[in-house]
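Heads up, there are several structures right after this.
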Structure 1
């Protein structure tokens, strides 16, 4: 799982003033990723009763960091200059883990 220290390094933050905000972004990013994947992310082991679960890994953590950094830099969904979406690279690293229903 992504740590606060990793998030602060990714966002180039060297103070503690926004730690609660960053942790909120991490939790929201994890929720967002789980909904995108249509799978539950587990930290240590996938329970046998969840055949669609996925173990946390470097790709999921990287996508989490990219999404959090994007949300930190673009705190509003629309700015005066343009609309900025979550970078596609976050979704590209997640794609192999996405459960695609038929």
Structure 2
């Protein structure tokens, strides 16, 4: 499994972000080839006070190659270009293959 994570900074217009993200951007993301799972949250919390991010999105793909192909696809390019329509605060995008660690 390979994960893609997007961390969104606080936008200029939070209500516009929420509305656009849920009604327009997430349906576009759902079209990404090879996307196995997708989740997002506006309920970002920090144990040290104010949350450093406004929203987060996480997508799962079967492999790094599948994730990179999805991001390079026509739909992936439309997803990337669409962020200018709502993410006025900027974002951080990262991807990784999780390692198995000790279980409690």
key: Computed -7000 for helix-only ellipticity at 222 nm (-39500 (n - 2.57) for each DSSP H run of 4 or more, over all residues; to 500) - originating structure among 1, 2   = 2
query = For which of 1, 2 does FRET efficiency 1/(1 + (r/R0)^6) of positions 17 and 49 (r between Cβ atoms, R0 = 35 Å, to 0.05), calculated from the coordinates, equal 0.25?
reply = 1
Highest-scoring label, criterion being distance in nm of label points 7 Å out along Cα→Cβ at positions 9 and 89, among 1, 2 = 1
query = For which of 1, 2 does relative contact order in percent (Cα under 8 Å, 6 or more apart), calculated from the coordinates, equal 31?
reply = 1
ask   = From 1, 2, which structure was distance in nm of label points 7 Å out along Cα→Cβ at positions 25 and 73 = 2.0 calculated on?
value = 2
request  = Given a value of 26, 17, 10 for semi-axes √(5λ) of the Cα gyration tensor in Å, point me to the structure among 1, 2 it was derived from.
outcome  = 1
key: Comparison of 1, 2 by distance in nm of label points 7 Å out along Cα→Cβ at positions 33 and 57 - largest value held by   = 2
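Computed from the coordinates by the stated procedures, all read-outs in this text should not be read as laboratory data. Only a predicted model underlies this, so the values are computations on that prediction, with no experimental measurement involved. Cβ atoms are built from the backbone, for glycine too; each structure is taken alone.
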